[in-house]
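These are the structures, in structure tokens.
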Structure I
Amino acid sequence: MQVKNICCIGAGYVGGPTMAVIAQKCPHVKVTVVDLNQKRIDAWNDPDLDKLPIYEPGLAGVVKDARGVNLFFSTEVDKGIAKAEMIFISVNTPTKTYGKGKGMAADLKYVELCARQIARVAKEDKIVVEKSTLPVRTASAIRSILDNTGNNVKFQVLSNPEFLAEGTAVSDLLNPDRVLIGGETSPEGQEAIQALVGIYANWIPREQILTTNVWSSELSKLTANAFLAQRVSSINAMSELCEKTGADVNEVAKAIGMDSRIGPKFLKASVGFGGSCFQKDILNLVYIAKSYGLNEVANYWEQVIIMNDHQKNRFSDNIISTLYNTVSGKKIAFLGWAFKKDTNDTRESAAIYVADNLLSEQANISVYDPKVSEERIYADLDYLGTRPEKENRDLLKVNNDPYETCKGAHAVAILTEWNEFTTYDWKRIFQDMLKPAFIFDGRGVLDGKQLQEIGFVYYKIGDSNLD
């Protein structure tokens, strides 16, 4: 099957960049990204590429190459569905906040709405591709909706999970470790798989395109994220032990990372992992395990989340105890709000929860992040519902200047590993802070020895000075 028109429902962190790269690498295919959010679509269409709704290194150049040529962003969802032979579902699948599975299961209402809309609009056979991260056997539910509510057209449902790391998403799309495609074993299912293989084969070697049954593909995504998060929580657990014993967690990580059976990646101790996937996918895995009565499996994976929450709380508790057991009325400067560098995504960022803990102690927080907006920062805090919105705005201020952010502060907390933080004039920052001037490096990015020579009291995750 020759695919000439692709439609992607959802112009978010996955849909936008993925479709931009597909359009750039497949100039013979028309790619339309549809979303009901007019503001988001307007941002994708803005002539000023600095105003794209998503910040990813290299993304603006890819969009510039393809937009208006064979890449289009629109709110006309029905029109996009009708014209496409292949439809990607790339909508949000948040953790449920209500009912059965609250706090663990994935909320699939947006996926189901997409399936029903496709079934209503489609008049010709379609290939529907799950791009959102979904629980195992979701494809069968989508297939059931399509087959039972459609216009007697034939659908094939494929699973094509994304393995993007925010901050390197464009590079990951251009040079992936692998592309995974799951589908039915029937001749029609295999034909659909090969149609999608043909899209990716325009720039990815075929030996890196793996094909499986649809359930293996769905579970592989959850498993990959669970394993990566497990490594982060494991090294963070060791960081606490290092602080008590006098070991250096970076030296421990280097030593074990040189073991070829372990490898060096995801062994950086920090204030904790964040992002849209790790916590959500592990909670989903826990829920699935519990639903099958696999309580030991569920308890094992749930401990990864418990350790991550502990690391965030431990970091904020240490700030409080170090500042003489009170931060009430004290200014704490936050450098970084995004969950990692090179992205403006703040979902599940450690900064949100550290800030929430300190605000509960009546601290005054000043925040600087080079890519995250003031509106987003307040929205993150308000979403927690811990205190009235007005109180969040009274106690926390957002600044566009890192030096102004730190001026008059009792302490600086590094919450995101932005490269620019290492280039600051830390002598100037020290001079403008109250003394003693503390730095709490939650990402281990600064030169602690140099800062101590300037006069700072420096604390780093996994260092024995954090007693």
Structure II
Amino acid sequence: MENTRKFYVDGEWVDPIGTDTVDVVNPATEQAIATIASGDEKDVDRAVMAARRAFDSYGSTTRSDRIALLSRIIEVYERRVDDLASTITQEMGAPTGLATTAQAPSGLVHLTAALDALRGFEFEEQIGTTTVVHEPVGVCAFITPWNWPVNQIAAKVAPALAAGCTMVLKPSEIAPLNAIVFAEILHEAGVPAGVFNLVHGDGPTVGAALSMHPDVDMVSFTGSTRAGVEVARNAAQTVKRVTQELGGKSANIVLDDADFEEVITRDVLGVVVNSGQSCNAGSRILVPSDRMDDAVAIARAAAGSIVVGPPEAEGTTVGPLVSQTQFDKVRRLIQTGIDEGGTLVAGGVGRPAGLSTGYYVQPTVFADVTNDMTIAREEIFGPVMMLIAYEDEADAIRIANDTNYGLSGMVSSSDPQRARNVARQLRTGMVHLNGAPLAFDAPFGGYKQSGNGREFGRFGLMEYLEAKTIFGDNEN
């Protein structure tokens, strides 16, 4: 791949100012597949200044201008989607099927959703004699993760472009190669110089410099709650806007009238998608105490059907975790679950049979878990789930809400109205009823320590706009 040792600044691929580099490791082979440049404060300053200059013109573009630009980006993206998929498989281990049907196409969905939102958004409204004008917030800094890499890039870049903002992106240094392809797509589509800029590097250096930079008007961060706290602390020095999509420990309430065979099988398989590396995974599966034995048997069978293996191998449904660090963390938490008294229903600390190389972890199910155990409190970010017993509906809601997080949740019942009633009592930003999928034109985000702000569609667009009130603008 070209441009791995360069940054994209002011419409060109440029050499870094510093000399630091980072190896990109294929988690299936544990071998380096590329080396990227790693930036510093001077690289950040150069990119931010380019974005600041570009905002003078791009911030004044018309809706029609931005519709045309997004349409061109979509056209080029469609031609490069296979390149993105193969890159994501190599750098973060997503199975080929997942990369080609979900990971890479997700960016296209965000671009389309932003385009639709732009077409229908009212940038001016009248309130009596007052005019309210929605204007772009300015220069944005984007710090994105490795788990759904191009999904999170596009979820920020697309609405920011639609709003008229300019930006600097720092993707995860663990899975940065897809961001290079994304930058190539924007360049080919004719994004004006300086509107989009890309600087690689780590959080403590490039991420902190972006968060603190006085010429950055907004930071949008996706990642761990711990890192999100640091971003907010750094950004507070210049009182810039901060939006955050952070961790989760989502509860999945299986009500007593649900079809247990269907629901628990579906949801065990759902947790392990992307090797369990999804912030909204429903890893706390809540079941009636008198149905626990049934739930254990079904979960054990479902876990046993999962095929863990090399991402490119036919039939693989779960690939490796993304890194040695993640591999060590997940196995440590599995051992903690055992040590604290959880009953191992499936999986465990050891690698899956036949896989001695690569960051592979067995899909793991615990039973007899109480909500005060470490594995029920901490976000594991791996293919690990726990069965937690509840006594009645009120107890299920109490357990579900007993967490520092509030990103997502799930409720399953044969009675749709009953499921709706429970959903409305969950303190969480999203709830899936009876396995309903995400909708990319509806808001994505959480309560409590899962962050603030919303992404996707019209709600994502609004995060990149300021409201200017002009009094007396409509007097007769």
Report summary line: Structures I, II compared on FRET efficiency 1/(1 + (r/R0)^6) of positions 84 and 388 (r between Cβ atoms, R0 = 35 Å, to 0.05): the greatest is II
Query raised in the report: Can you say which of I, II returns 1.19 when Cα Rg over 2.2 N^0.38 Å, for residues 220-347 alone is computed?
Result: I
Report summary line: If distance in nm of label points 7 Å out along Cα→Cβ at positions 4 and 244 is calculated for I, II, the one returning 3.3 is structure II
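Taking relative contact order in percent (Cα under 8 Å, 6 or more apart) as the quantity of interest, name the structure among I, II where it is greatest.
Sorting by relative contact order in percent (Cα under 8 Å, 6 or more apart) in descending order puts II first.
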Requested in this report: Work out which structure the value -12000 belongs to, where helix-only ellipticity at 222 nm (-39500 (n - 2.57) for each DSSP H run of 4 or more, over all residues; to 500) was derived from one of I, II.
Outcome: II
Query - When mean count of other Cβ atoms within 10 Å over residues 140-147 is computed for each of I, II, the largest belongs to - result: II
Report summary line: Working back from 38, 28, 19 (semi-axes √(5λ) of the Cα gyration tensor in Å, computed), options I, II, answer is structure II
Report task. Have a look at I, II and say which one yields 0.85 for FRET efficiency 1/(1 + (r/R0)^6) of positions 276 and 404 (r between Cβ atoms, R0 = 25 Å, to 0.05), as calculated. Result -> II
**Report entry** Computed 4.0 for distance in nm of label points 7 Å out along Cα→Cβ at positions 60 and 156 - originating structure among I, II
**Finding:** I
Query raised in the report: Taking mean count of other Cβ atoms within 10 Å over residues 236-243 for each of I, II, which is largest?
Result: I
**Report entry** Which of I, II yields -0.38, -0.52, -0.60 [log10 I(q)/I(0) by the Debye sum over Cα atoms at q = 0.12, 0.14, 0.15 Å⁻¹, for residues 324-443 alone, calculated]
**Finding:** I
Query raised in the report: Looking at structures I, II, which one was FRET efficiency 1/(1 + (r/R0)^6) of positions 76 and 100 (r between Cβ atoms, R0 = 25 Å, to 0.05) calculated from, given that it came out as 0.10?
Result: I
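Read the figures in this text as sums done on the coordinates, not as results from a lab. Remember, predicted model here, so these are calculated numbers, not experimental data. Cβ atoms are built from the backbone, for glycine too; each structure is taken alone.
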